[in-house]
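Coordinate-derived values only; no laboratory data. This one's a predicted model, so the numbers in the text were calculated from it and none came from an experiment. Cβ atoms are built from the backbone, for glycine too; each structure is taken alone.
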Structure P
C-alpha cells in the first residue's frame, strides 16, 4: 500500500535553495545529507510545510532542473499575500483555471515550478 509521495526537485546550489524554500516560502528544514563540508554541495535535504514534504538535491542524477510539484492548498489568495509580503516573485497567478481550480505558480532559481492549487 502506498502511503505518501515526496517530490524530489533538483537544485544547483543547496544553500540558495534552502534559503528560498525556508526563508521565503515558509518551509522548515528537516535534514541535510551533504557529501562535502557542512552544507556544501552536493547535498540532499528535506523540507516540510504544513505536513507536506519536498526533497531537494544537488546530487548528479537526482532529477533534472525545471521539475514541477503540485501542492494543494486551502486558500491560494492568502498564500499569495504571504509570499508577496516576503518579496517572493510570483511566476503566475492567482488565476482561475478553465478546469475549475484557482492556481498560483512560483519558480525557484533552477526553474522548478511549485504549483499551488486550490480546489
Structure Q
C-alpha cells in the first residue's frame, strides 16, 4: 500500500539538521525499496496559494494557513501496512524536531467504477 509522509516543522528547527543527514536517510530508504518519491520544499515564504471560487482565480503569497509548523517536504512510500509506514516515518530525520503526518493514498475511481491507471 502507498502512504504519503508529510514532513512538518518550524523552519528554524529544520535548520538544526544538515542536508547530508536527510540525504543519507533518503538514500537508505530508496535502497530498501520503500521510497517511491521524496522531495524537500523551499521556504514557506516562496509559497503561492491558488483558490478558485465561482470561476474566479485568487492568488495569495504565502501558505494557505498560518501555522506554527509548515510543510517542509514529503516521502511517498510503499509499506505493507500502517504499522510499517509509521516505523518508516519515525526514522525520517525531521521527525525529531517536527511532525510526520502519515496518510494512505486513496485510489481514484471514475463514476464508471474504473480505477486510475498506475504510471
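Identify which of structures P, Q gives the largest calculated value of distance in nm of label points 7 Å out along Cα→Cβ at positions 3 and 19.
Sorting by distance in nm of label points 7 Å out along Cα→Cβ at positions 3 and 19 in descending order puts P first.
Tell me which structure, out of P, Q, gives -3500 once helix-only ellipticity at 222 nm (-39500 (n - 2.57) for each DSSP H run of 4 or more, over all residues; to 500) is calculated.
Going label by label, the one that fits is P.
From P, Q, which structure was FRET efficiency 1/(1 + (r/R0)^6) of positions 27 and 43 (r between Cβ atoms, R0 = 25 Å, to 0.05) = 0.95 calculated on?
Clearly, the read-out refers to P.
Quick one: relative contact order in percent (Cα under 8 Å, 6 or more apart) came out at 43 when computed from one of P, Q, so which one is it?
The structure behind it is Q.
The value 16.6, 50 for Rg and Dmax of the Cα atoms in Å was derived from one model only; which of P, Q is it?
It was calculated from structure Q.
Taking volume of the Cα convex hull per residue in Å³, for residues 11-58 alone as the criterion, which structure among P, Q has the greatest value?
Checked P, Q; max of volume of the Cα convex hull per residue in Å³, for residues 11-58 alone sits with Q.
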